[in-house]
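Participant: Alright, structures below, take your time with them.
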Structure P
């Protein structure tokens, strides 16, 4: 198989192979393999999340978008508050 890369991508690939002291073909194979595995895993996780959501909806376990966004805002504010507190640790609440 032959793969044609842009000059920029080829340069990055060659730089990485040189840094790692490995053959450029082996580095390319490892990177492509990892990307394909990640893509498959990411897709499976997304589909599993959709299935869980559909099952929850069918079982009547649903929340309004307003409630979800209010909860998200509250969590963000809590995280900001904890991060700004002395020591950056929650005070037990």
Structure Q
């Protein structure tokens, strides 16, 4: 199994315009939870040429942490990542269906 690649990057969310300050683990907007399809196999690899928007289509809460399920609007690639500590909890609960 390949290891996570830490990349500290700041960005402006292409969905809601939020300025996101990365901590090396940030791969989506903490406000609206949308991301961009930049990783292909492991978080941080930046190996995708797609660059489509990754829609948060679901979430789960297990063992004390949230995980977000994504689907790329452009190529339908699916990806699951851990939620960040500053992620919008109301949006995460909404995605969990609660």
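Participant: Please state which of the structures P, Q yields -2000 when helix-only ellipticity at 222 nm (-39500 (n - 2.57) for each DSSP H run of 4 or more, over all residues; to 500) is computed from it.
Facilitator: Q
Participant: Name the one structure among P, Q that distance in nm of label points 7 Å out along Cα→Cβ at positions 20 and 76 of 3.7 was derived from.
Facilitator: Numbers: P: 3.7; Q: 2.5.
It traces back to P.
Participant: Another question, if that's okay. Given structures P, Q, which gives the highest value for Cα Rg over 2.2 N^0.38 Å? Please report the intermediate quantities before stating the final value.
Facilitator: On the way: P: 1.86; Q: 1.00.
Going through P, Q one by one, Cα Rg over 2.2 N^0.38 Å is largest in P.
Participant: Looking at structures P, Q, which one was mean count of other Cβ atoms within 10 Å over residues 68-75 calculated from, given that it came out as 17.4?
Facilitator: This figure was derived from Q.
Participant: Next question, about the same structure. When you work out mean count of other Cβ atoms within 10 Å over residues 28-35 for each of the structures P, Q, which one comes out largest?
Facilitator: Q
Every number here is computed from the coordinates shown, using simple stated rules; none is lab data. From a predicted model like this one, the values you see are computed outputs, not experimental measurements. Cβ atoms are built from the backbone, for glycine too; each structure is taken alone.
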